[in-house]
Structure I
Amino acid sequence: MSSRLHDLVVDTLGRRVVQGELAEGTTMLAEELEREFGVSRSVVREAVRALQSLGLVESAKRVGIRVLPMARWNVFDASVIRWRLAADAHGVQLRSLTELRAAVEPAAAELAARFGPDGLAAELIAIAGRMRAVGRAGDLATFLDLDIRFHALVLAASGNEMFAKLEGVIAEVLRGRTEHGLMPDHPHEEALQLHVDVADAILGRRPDEAREAMDRIMRRTVDEVQSVWAGRPRVHLA
């Protein structure tokens with residue numbers, strides 16, 4: 001029970017912060033949170049520690065729990081990404097994530113073709129084939145699982161541990177596109193083929209082709225969703 005209550009407090013307060021309901025500089029008191037959520041002081045304390053680790057709040061003696069500016073947030077954390085996507089009516093978070101993918105994933109595909117283990121390359125081929133089958137069938141839930149696995153494997157196959165650690169970030173943006181209705185009912189045939197092309201180029205040790213195919217996937221992605229953030233100002237952190 002205490003674990004569920006802890007998760008409830010963290011999730012509720014985290015969403016309030018990233019959605020702006022709790023603005024930067026807002027101060028909360030532990031006693032108020034205990035009453036609101038009907039939880040013990042220890043639950044509040046642990047929840048605040050979790051939010052502090054994400055850079056969303058800080059706790060100061062005789063002051064309370066203060067909401068921090070976005071410049072302090074851990075914007076790569078999966079929970080922060082999920083909360084921001086849920087509140088992302090104008091696509092600003094989706095734009096940032098899509099641009100991150102477009103910068104990183106083609107480079108990862110090139111490195112995977114140069115240095116990736118043969119076993120991972122063979123698995124990519126198998127996944128790409130399954131993606132084509134379930135995509136044509138309109139099974140978006142299975143397609144999403146396979147898509148997440150495919151892109152995680154490309155990052156891992158690059159041999160760059162920094163790229164590999166972006167697995168959770170990529171997974172959240174792919175889930176977000178599906179959950180917020182930004183995926184077509186049936187993935188486009190070109191997109192399905194491009195995943196096969198990426199896998200084949202990696203297996204065949206053709207780095208330039210792997211980069212180009214992944215870049216085309218990213219450009220298709222931008223074309224499909226950029227209307228969501230059209231005209232929105234960019235985020236400049238001081």
Structure II
Amino acid sequence: MNQQALFRFHDSLKDFLPASRKDGWVSYGFKGQPAVKDAIEAMGVPHPEVDVVLVNDVPASFFYLLLERDRVEVYPARSHVSWPESYSFGVLDPAPDKFILDVHLGKLAKALRMLGFDTLYRNDYTDRAIAQVAAEEERVVLTRDVGLLKQKVIRWGYWLRSQHLAEQLTEVIRHFQLKPGMKPFERCLACNGKVVPVSKESVVDALPPKTKRYFNEFFQCPSCQRVYWKGSHYDRMQAFVKMARES
């Protein structure tokens with residue numbers, strides 16, 4: 001026999017819903033006793049974006065078993081409502097500042113690395129591989145694929161609303177409150193390794209002629225051997241970092 005519960009989604013969680021479900025209470029039909037997490041995802045909202053669940057005005061976990069006529073309210077992080085810390089999944093299990101990105105987000109991966117964040121990216125990652133690495137290494141998944149975020153093993157994740165780099169970076173910085181952890185130019189843009197200062201003599205054979213002539217300060221990634229110096233591109237990179245800090 002079908003049973004009914006009522007759900008209401010708030011703030012940014014409405015982004016996942018069709019227009020007919022964005023406002024007010026929505027009826028959800030079910031059989032048996034599904035976990036509230038499964039019901040939330042069946043309605044289109046991936047669990048990593050949820051921060052607070054209230055069932056009949058009482059905080060509940062994702063494992064709460066849904067009952068006939070339950071009234072469920074679902075809130076994202078940074079909601080318009082201020083909650084006691086004990087209500088928040090994010091407070092109880094805070095997201096790390098390590099990331100893994102899907103295959104469509106190569107530019108964002110480089111931007112996060114430029115700001116100093118441990119960011120994994122490969123253009124041949126499968127969704128299964130992303131979920132597995134995220135679980136094993138305790139990383140946040142960033143993606144444009146809502147379905148990826150619904151995989152059970154993913155604890156933290158965020159669906160990027162924008163398709164434009166600057167807006168995506170602003171979304172991530174604000175959502176995960178990353179400004180205090182920025183350490184620009186510490187990571188290799190190519191492979192994510194940490195760069196270290198090196199002598200000019202140790203990398204001179206890898207330098208273009210004009211670079212050999214005009215620059216004396218160098219950094220290198222021990223992982224992929226890429227060499228960095230503060231050429232004309234450095235001013236553009238500093239401007240990008242300034243924009244990120246002010247976002």
| field | Identity of the structure behind 1.14 (criterion: Rg/Rh (Cα atoms, Kirkwood Rh), for residues 56-151 alone, calculated), options I, II | value | I
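If helix-only ellipticity at 222 nm (-39500 (n - 2.57) for each DSSP H run of 4 or more, over all residues; to 500) comes out at -22000 when worked out from the coordinates, which of I, II was used? Intermediate results must be reported in sequence, preceding the final value.
Details: I: -22000; II: -7500.
Matching structure: I.
Out of I, II, which structure matches 10.8, 34 when Rg and Dmax of the Cα atoms in Å, for residues 48-87 alone is calculated? Could you put the intermediate results ahead of the total?
Details: I: 10.8, 34; II: 10.3, 30.
Value 10.8, 34 for Rg and Dmax of the Cα atoms in Å, for residues 48-87 alone corresponds to I out of I, II.
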| Identity of the structure behind 2.2 (criterion: distance in nm of label points 7 Å out along Cα→Cβ at positions 160 and 216, calculated), options I, II | I
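Looking at mean count of other Cβ atoms within 10 Å over residues 120-127, point out which structure of I, II has the largest value.
Result for mean count of other Cβ atoms within 10 Å over residues 120-127 over I, II: largest is I.
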| Hey, semi-axes √(5λ) of the Cα gyration tensor in Å, for residues 64-111 alone derived from one of I, II reads 26, 14, 8; which structure? | I
| For structures I, II, which has the highest computed value of relative contact order in percent (Cα under 8 Å, 6 or more apart)? | I
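One of I, II was used to compute distance in nm of label points 7 Å out along Cα→Cβ at positions 80 and 128, and the result was 3.4. Which label is that? Please list the in-between numbers first.
Working: I: 3.4; II: 4.3.
Working through the options, I get structure I.
Ranked by mean projected area of the Cα convex hull in nm², which of I, II sits at the highest value? Don't skip to the answer; put the middle values down first.
Details: I: 14.5; II: 15.4.
Once mean projected area of the Cα convex hull in nm² is worked out for each structure, II has the highest.
Just so you know, all these numbers are worked out from the coordinates, no wet-lab data involved. The model shown is predicted, which means the values in this text are computed figures rather than measured ones. Cβ atoms are built from the backbone, for glycine too; each structure is taken alone.
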